[in-house]
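Derivation of every value follows stated rules applied to the coordinates shown; laboratory data play no part. Everything numeric here is computed off the predicted structure, so don't read it as measured data. Cβ atoms are built from the backbone, for glycine too; each structure is taken alone.
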Structure 1
């Protein structure tokens, strides 16, 4: 593979310098529109967002997720990052899923809890009260170590983390162009190629990663080598970004309620795996601030049902934000309740709670991510006291919705 730019440390710039800023503003505005809808009476809401149909009704949303052959993945958002289980459909998607899913299933077994917890304990022990914004990087490294251990590979964690800001920028642009039309396609292609090259170099420097890819493509399918690399990269990025985004929101929110924090700390110190309040709190964080706030699907045939009509080829925005705050599914949907009855009193998550989606295309790392977030939050609470001085600092969106910063969050040793 040939390096696509002469700059060895950054993505090639666009001729139009405002593109990246425009992308950031546009995407954050879309999320704002999804959030604003949740306080409007359902009957007064538009069925569209911009030029696209929008779905947030619980029954229709679940039907869409359970029928991926009719409501199939739309390639516009992430296809330019290369092939992966995230942007493929049908038999090819199954092939890519089968490369990593057994590893995720094995890594999320109860017997792996202590191993997962050890990675987050290492990160939490390294927190620096004077450099709170470094916490995000430390949590990212822990999440990556869990991912790498699950797959039995050991590429450079620092090299991976160093590229994530570039991937976020590229992801924003791909999403922006999917809404506004592609600008400077040659530059976009070169940026994608540059990222692929960087990640390929990281994997190729690790013999375990090379072995994993070789086994994934069954040895003889050399034309599958590059797609296997891009799939591995996207799995690592998606799993790490969503987990860390949720943990950062959790830090901000737990610091706003000291009584709740003490209750959760008691659970964390109890030494048991059953932590219902922490579990409910983390679910409520994902309900109110889903790391993936929306997904796009495309109709493979006409559909009429659930009070809606869609045409073949039509693109639909499935609002996870709207689903998670729909008044037909939740009591006080726009209020944050750490011990929400729908979570604390239930052995299974409500059908309108879909931060990992559901059906055949459910997030493959769902169980592992849930294990990670519980382990991380418990480790944080055992060692650190969290104080949030600024209740709201805004959000930043690039495939995952994260706090704009951890500014205003302080940590003190217990």
Structure 2
């Protein structure tokens, strides 16, 4: 085998990002909350030890928060994204190829070490480098395939070294025998019950199951997963991120909103944010879905959505906002208190792969539109996401979700750069 696969997984990533700038909190239980500070989305190891479950609504763990003096943070996604980029850039120095799987995970492939070189020592070097240069602790799983590397990373989290390798067949089978089928990467809660009904209860059972039978009963993804558990690489690293099929931006309001004008402000803001994502992937949208809803646990309940096709595909925020607001006007009903509004861009295309309309000889991005979008993007990148906005997004924004416990934007906003007193 010419290469091995490493899965680098940042430990309790959101909580680790917060602790990076708050060393005074070391040893205390720390949790990060979802939008509107509603649920737990990240926990430090100390928070896990006292029994705080992932996804728990905040009001259900108030007794634990008081008893153990738990530190709470509102989610700070600009900070987490920036720290993630720094981690990934560090990892690139060690890899012949890298797939950024999520904000806190990446697969690397490296050539099999030469005789006398210990793969575990190399992984420990990677781990120490990330910890020293970025400050984020990581776990590293090593094996022949992506799926086995994922299994190894589970074991790595149990090790004091934070590193684990599954290379030898005997050790692989022993580990797979202890791993429930529901815990296999790509299987999960949806496929596990059906596999169990056919006598597949562990990862080792899946590895040994006849592949022809699996293909008849399930799909090619399950077959490839079984092959990967058998040390046969079947999932290639995706070095180039997949072009998205859709882009959605939506948030729950800090308090229920009744006025159409405030809903319009919120929708304009979310459309601008979605358009920024569309810009970063180099795409255009051919249609918009606008949706809004009241609280489903309150009466009266109302929810609706509308699809607005675009005559020509575009990336231009003012056009996307205009069409989105037209859709909102159609589905808005007075007399309701709304909890959420949002937008989804669909029928996406790359600007380099654009289908022409009947009257076009070639597709060209409107020069003035592109210049405006480029300028807005540069300003936000340099001075922060709130440095400039479109007028329809509003000024006071009483609809914004709660972020009462958010930490400063230490690495993405000049005003929030950490000040050290000497």
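The figures follow:
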| quantity | calculated |
| --- | --- |
| Parent structure of the calculated result 0.80, given that FRET efficiency 1/(1 + (r/R0)^6) of positions 119 and 351 (r between Cβ atoms, R0 = 41 Å, to 0.05) is the read-out and 1, 2 the choices | 1 |
| Answer label among 1, 2 for the case where distance in nm of label points 7 Å out along Cα→Cβ at positions 103 and 319, calculated from the coordinates, equals 3.1 | 2 |
| Entry that produces 26.5 once mean projected area of the Cα convex hull in nm² is calculated, selected from 1, 2 | 2 |
| Which entry (1, 2) yields the derived value 0.25 for FRET efficiency 1/(1 + (r/R0)^6) of positions 167 and 383 (r between Cβ atoms, R0 = 41 Å, to 0.05) | 2 |
| When relative contact order in percent (Cα under 8 Å, 6 or more apart) is computed for each of 1, 2, the largest belongs to | 1 |
| Ranking 1, 2 by distance in nm of label points 7 Å out along Cα→Cβ at positions 71 and 175, the structure that comes out highest | 2 |
| Which entry (1, 2) yields the derived value -17000 for helix-only ellipticity at 222 nm (-39500 (n - 2.57) for each DSSP H run of 4 or more, over all residues; to 500) | 1 |
